[in-house]
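Below you'll find a set of structures to go through.
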Structure I
Amino acid sequence: MNKAQTDKKWFLEVLNNNTLITKLKQIKIIITDIDGCLTDASLMLAESQYLQDTDYSKFKGKSFCVQDGFGISTAIKNNLIKIAFISGRTDEATKIRAKMLGIPDDLCFTGIDNNKIEKIKLIQNKYNISKEEILYFGDDLLDFQTVDATGIMTCPANTLFYFQNQADLIIPRVGGNGAFRILLDLVLYVQNKHFAQEFIDKSLK
C-alpha cells in the first residue's frame, strides 16, 4: 500500500468514527508544535559558525514541508480556521516560517520550554475559544502535558509509543512529511469548508 492509499484508508476510518467527527466539527483552532510535527525533528547546524559565536540559537536551520505550508497559508488567507505555533525551542526559523504563512505574532510562541498550557489559555482568552474548540498537534512530553487543556489531542506517526497511547488521533505520516496537511485536510473537510472539498469528495467514492 503506497502513501496515498494509506492516507485514504485512514481518512475513511476517521470519517466512520462518529464521536470523533462530532468533536472535529467544533474545532476553531489548531495549535501545533514545530519540531517533530512541522519538521522531521532534525536541526541543521553549521560547525564553522559555532567556532565564531557561542550564541547557539542563531544557527539552527530547519526544513519545512511545502504541502503543510500551502495548506496553512490557504486556510489562513481564506479565514477557514485559526492556526497557532507553540514551540519549546527558541529560534528564528519558526518565526520566519510563521510570517511566511500569515500566522500573526500573537499566535506564534517560541522558547516555551516548560508551560505550553499558559499560552493555550492566553489564546483562549484573546480569541474567546473554549477548550472543546482546540485541537492540539504534538509529539513529545511538553505537548502531551496539555492534554487536559485541549479538546482533541493528535500526533504524527513518529511520536514515541508511550505518548501515542494518550492521543485521540494518530496521523499516519511523520512530522515534516505532510502530517500536518492531512490533519488540516481532515478538519476542514469534516467542517465542509475545505478549499479542495470537491476533489476529496470524488476521491473517497
Structure II
Amino acid sequence: MGSNEEFLVNEETVIVTGFGPFGVHKINASMETVKLLRSLDVERELGIQLVTKEIPVEYDYVKNEIPILWKLYKPKLVVHVGVSGMAQELTLETQAFNRGYGSLDNMGNLPEGGVCVEGCPDYLQSSIDMRSICQNVNNSTCNVVSCVSTDPGRYLCDFIFYSSLHVDRTRTAFVHVPVLDKPYSAFQLAQGLKLVIAGMLAQVRENDRKQNPA
C-alpha cells in the first residue's frame, strides 16, 4: 500500500462522525454506535475507506473543523450521527436550518447571531432520498426500525448537518439515534447504521455515474 495521501486519493472515503458527551449524555450513544462500524467489516463490504471522528459539542469546533475534513478527505459521503432523547428509532433527517441556534454548547457559547452560515438560505435539504433508505432498513432483517424527520433540533446536530450541506448537499446525511438501550443497544444501532450508509452510498455512486458517464 502507498502513502496515506495516495490511499486517500485512490479510495472512496466515507466520513462518519459522532458527538462527545454533553448534558445528561455522559456516554453519547452516537459515538458509541459509530465506533462499532469498523468491527462490522464496513470497509471491505462497501469498498470504502472509513473515517470516524468524535466531534466535541462546540459550535466553534464544528464551524472551523468540518470544512477542513471535507478538504482533507474529499469524501464520497459524509454521515453525521447524533443522539436524541426523544428518538425511539433510527431517525434520518432530511434538512437542516441556518437560524435559531439559542442553546449553549459545552463551552457556554452560541454561534454569532444564532446563525450557522451567514448570508445563506434558511434551510438546506439533502438530495439523498431518505425515505427510500428508511424503507430499505424497515424491509430488511435488521431488528432496528427507521423513520424520517424534518427537524434536527436547532442544536449541534442541526448545526453540523447544515455546515456539511453547505459544502455539498448531494453527499451529506444526518442520522439521529436513540439513547442506548432505549430500546436498542449500540451494536444493534451500528448494524442499522451500516445498512443506512450502504443505501446512501449506493445513491451517491449512482448519482455520480449519471453526472459523469463513462
For distance in nm of label points 7 Å out along Cα→Cβ at positions 21 and 149, which of I, II scores largest? I
Value 12.0, calculated as mean count of other Cβ atoms within 10 Å over residues 13-20 from one of I, II, is from structure I
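Just so you know, all these numbers are worked out from the coordinates, no wet-lab data involved. Only a predicted model underlies this, so the values are computations on that prediction, with no experimental measurement involved. Cβ atoms are built from the backbone, for glycine too; each structure is taken alone.
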